[in-house]
Structure 1
Amino acid sequence: MLPVISIITLMIISNCFGPENNTNDNMETISLPEPSLEGDISLEKTLKDRRSVRSYSDKTISAGIISQLAWAAQGISDRVNNFRTAPSAGATYPIELYFVVSDGHEPGEGVYRYDPGDHALDRVHSQDMRRDIYQMSLQQEPIIDAPVVLVITGVLERTAQRYGERAERFMYMEAGHVSQNIYLQSTALELGTVAIGAFDDEGIMELMELEDGEYPLYIMPVGHY
């Protein structure tokens, strides 16, 4: 669970921290294909078929699939108002989305952070971290079995600036919205996923070199089955 941090302390901390301020000049940016806005399965059928899936095949995950999952989780649905696919308290958007991709799957081995504004991925690490994440998550098999693992994180300060002590509640609520969107989009694409919440928070933070004030909230392996 998130370490207990007083909101007063949070408000004193510099507003400059957070993933959006990462200035890694060597960061590779990969544009994603445009997401499809029409599916073959109705929302009602998707809701009916949604399940937690814990075993996956080796079938390739394409850039198109990554694009669709990223858009469903955090994509911009209205460019005029900058609305996203998941609701956010006061449009403060504390959530960050990472894709941990294994070799042989698109866009290539590494860890990528999703940029909703450009609908692109920023490669933040070049190596496959699934096994390390697996070790820090009670060795839960879906993490090592899946070709792609999504890590959902939250930057509490973004929401705390506006909502103070209620920010933590709102951040967790938003993470739930994002997770459900990933579940439903995975189901519509005939993929499997499962939400994992048991992991070593500090270990994941250190492994992924998350910014100060950024906390892991969910791990979601994804793959064909």
Structure 2
Amino acid sequence: MTADALSLVDVRFADKGAVVLGGVTLEVPQGGAVGIVGSDGSGKTCLLRLACGLLAPTGGRVDLLGTRLPATPRVLRAVQSRVGYFPQDGGLLSNLTLRDNVLLPLRYHGRLDDGARDSVRRLTDRMDLAPHLDRIPADVPIGARRRAALVRALAPRPALLLADHLAVGDGEGWTAIVDEAVGQAREVWGMALVATARTVAQARAFSKDVQILRGGILLPWEEAL
């Protein structure tokens, strides 16, 4: 039986005594997609960080690409090498050029070969990043920073992309870029997707399966209305 891309069972998380997640259950099959909708402060970012092992739950079970978390550093690094992460703020390192930011996960996981460089070059060309690659994030428009963050997340050809507010960007141009890049990744190598959003309409642009995060739990959006 093939393991899910992501499985959360009764996952709980508290921060300084305050309950953030009170029992989240979510199943994302390989190649599947789920949109998670919630207001600011509802715990969407926390859920994504738990899903990829950046936070440890206070209760429940997390299985990422068939690996139970928390895991040893070696095992965690191996499974994280198969996960792309797109944080809400882009998460680019301020002292690195966009080029070095984009290549960072490939270097970190020892996968920066000629084929990977060619793949990155195609992505950066498609997203019109070539004029900005040798500049640091502070010296380029916010749209270029977000495009670079998306390239960085997709460059390792991840089995799962965790994306925080992927739909929020620079108008219709950003939407078209995301639709093409993420759509191609899902079609070509079967990437699974978990994307957070502020509205159901934004989430449904990526997935028919939309969950509402409210009061620390997930509900299908039809039941939460």
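No value in this document is a laboratory result; all are computed from the given coordinates. Since the model is a prediction, treat every value here as computed from it, not as a measurement. Cβ atoms are built from the backbone, for glycine too; each structure is taken alone.
Sorting 1, 2 by FRET efficiency 1/(1 + (r/R0)^6) of positions 117 and 149 (r between Cβ atoms, R0 = 25 Å, to 0.05) from high to low puts 2 first, with the largest value. Could you tell me which structure in 1, 2 was used to calculate distance in nm of label points 7 Å out along Cα→Cβ at positions 101 and 173 as 3.4? Computed on structure 1. Here mean count of other Cβ atoms within 10 Å over residues 29-36 was derived from just one of the structures 1, 2, and that gives 14.8; the source is 1.
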